[in-house]
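These are the structures in question, set out in turn.
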Structure I
Amino acid sequence: MKAEILSIGTEILLGEIVDTNAAYIASRLPALGIDIYYKHVVGDNLERLAETIGRARERSDVVICTGGLGPTQDDLTREAISAVMREEAVVDPQLEANLRGFFESRGVKMAEQNVKQCWLIPSSRAIPNPRGTAPGWWVERDGKMIVAMPGPPTEMTRMWDKEVSPELLRRNPGTILITRTIKTAGVGESNVDEMITPLQESQNPSIGTYAKQDGVHVRLAAKAPDEQAAWRLLAPMEEEIRLRLGAFVWGADDDTFESVVCDMMKERGVTLATMESCTGGLLASTITDVPGSSSCFRGGLVSYATEMKIAWGVPAEIIEEHGVISVDTAREMARVARERHEASVGIGITGVAGPDEQEGKPVGTVHVAVDAMWESPRTVSYTFNQGRSAVKRRAVTTALALLRQALLAHRNEAMV
């Protein structure tokens, strides 16, 4: 089965919002045994939208649309599909009753233009949307399908996971593709490639390496008639890759660095505190995005101004001798964070996020230190400028990687 994805909305076309829906759908089609050949972004123009949907329907088995199902005049997905199918849309009484009940239950008067969300054409059926007011459309005729889902990601993902994906899987038996992404840190892409080179001759499972923000990822993909058979192909290869990459592997699939590190701290009974300068609290924010992080994260200090670093305990003579942007200052920041918060580990980050140099240090200069009770401080220093936001994000990733190394050493020490 072949599929095409259409992301609908002028705001996407003009880059005002990032299209995450297409990436979400595209990443999940292989597991259904569905090939994806084309992706499109189309603005809110009826003629162009109908043309694109029609062309996609001619060459693909299923056309998957997101966006344009709202009640406003520029929500034109239903109109475009109706034009392609040459069918007239009418109000479905049950959908209208449900929609009016939705507004009445909230004590809100429904604007009549919302009624267009209750349209159906003869070839369509409504796809339930408990997270919003706009049902999706499942349109089917002549062996071809058009699936239209809402644009808001929370609505789309629920509809895809609960309604659309199971139905597509039921209609496309025979070949399943499963994937596993193994995530590494502390090793370069070329090194990873070299370590697994003998394995990359495999065609099924296939193997690819990719440099990502949180390290180098190794992606395995296996095809088989059913999911169980695909896993039987993939599992031995995953085991061999993990064996070759060893401690560089920190997670897989949807794991995040912060969640893995928090789990490690919980397992070891370790607590963490932070003192950040150039990252402005981003490290603390990232860690506390993990549910349950309160059991291992004690707190953080954002010492953006030099005088605040000194006020909180970084020795003035260290700053005077080495500068604010220095590994020595980062090391003292880590110590201060650990001691002030009575934590097992402290992390200090200082650097130049930009756009201007500081202390003669170029933008992208960053120093990270981890001060753990069971070992000497660990530090990393580098210069890598890809813009202010990227500098901050990379510093956080570096800090988490360095913390992971310290936690691995803690485990080894406990085993001795």
Structure II
Amino acid sequence: MEMREAVIVDTVRTPIGKRKGALAGWHPSDLLGFALKGLLERNDVDPGAIDDVVGGCVSQAGEQGCNVTRNAWVAAGLPWHVPATSVDRQCGSSQQAMHFVAQGVMAGAYDIGIACGVESMTRAPMSSNSKGGIGPFSPAFLEACDGVLGTQFWVSQVLAERFGVTREEMDAFSVESHRRAHENTENGFFAKEMIPIPIRDENGNETGAMLESDEGIRPGTTPEILANLQPVWMNEGQEAPFITAGNSSQMSDAASAMLIADRATAEKLGLPIRARFAHFAVLADDPVMVLSAPNPVTRKLLERTGMKIDDFDAMECNEAFAAIALMWAKEFKPDMEKYNPRGGAIAIGHPLGASGVRIMTTMLNHLEATNGRFGFQTMCEGGGQANATVIERLA
């Protein structure tokens, strides 16, 4: 039996709001529901024909608890018979959602599905799903890790030193992220992937204003400004501070959604066929060095597929920290014009559960705008894991 092909029909996102910013008035279920409804309205597809909806979300507690993806689908007024589930592979949650839906299509379990993600870091702050009892890390877990459980800032510092990434390189990379993101806001590139969203007040009432662009981009960022920022974490006895708020991703609120179908189904329904999922990989690395896995998962994908870095017309490694994106670049030596080419999470924002689909949305639009063929995406994930995805542009 010939393997079915999973294709991207369309993919969208909301503008990204800063934590406690323009989207703070949106309940996460409603925020994701807005993205889901917007995706379906952009495409001539019956919502009742969707086989499954898989959504990424990291802090699945409070307003993001109790299967936020299903709650979002119902809140959006969409057909109740369509199922939905929420997955947590930390920052890569919606990238994993894409894998699950695409692989379900390829296996014949789905004809058409949605991968999506949401995170309101305003209303469900980081670690809000870690409360209760002694927390998520049991004595056996800590024993397995020799009692070491460092912060992401510490891990970024250690990995930067391991790969020879300097503070100056991090700050320069961050300035470029803001420059690229601002340029692509001003020239209208991001507008095609965004669904403008009404701004709500603290009671959830619409104010009459709209958020039409990402809120966290700072076009005036310079190396001199970033050089003056104090470290958020510092090694004992270390002379030069490395990790600052300026070279780290922003806490954000946003949602994203992608329509994925079997190619034959898309052709039958007359839907656009923009790209196909070509390759997948997932890998776990050191649970103490929780951000190190993008490099080994990339090696795994390249070894399994025979592809080379030069085969990719666009590459994305999530800018959770400039240290991590540069760690990847130090090993794989991409053409930096093709690497996070429209800016990344340092400027655009990192709404955890929504970021995987957001990054793929931007990368696909970049491939289409530049007539590129293959795109590669990876990102670090809590617990020492990483996903890698390759798409091939078809339209």
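From I, II, which structure was volume of the Cα convex hull per residue in Å³ = 147 calculated on?
Values: I: 190; II: 147.
Label of the originating structure: II.
I have 17.5 for mean count of other Cβ atoms within 10 Å over residues 104-111, calculated from one of the structures I, II. Which structure is it?
Working: I: 9.5; II: 17.5.
This value belongs to structure II.
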Matching 5.9 (distance in nm of label points 7 Å out along Cα→Cβ at positions 96 and 368, computed) against labels I, II points to structure I
Structures I, II compared on Kirkwood radius over Cα pairs in Å, for residues 24-143 alone: the greatest is I
From the coordinates of one of I, II, helix-only ellipticity at 222 nm (-39500 (n - 2.57) for each DSSP H run of 4 or more, over all residues; to 500) came out at -12000; that one is structure I
Value 28 of relative contact order in percent (Cα under 8 Å, 6 or more apart) was derived from the coordinates of, among I, II, structure II
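Read-outs: derived from the displayed coordinates by stated rules, not from any lab. No experiment lies behind these values; they were computed from the predicted model shown. Cβ atoms are built from the backbone, for glycine too; each structure is taken alone.
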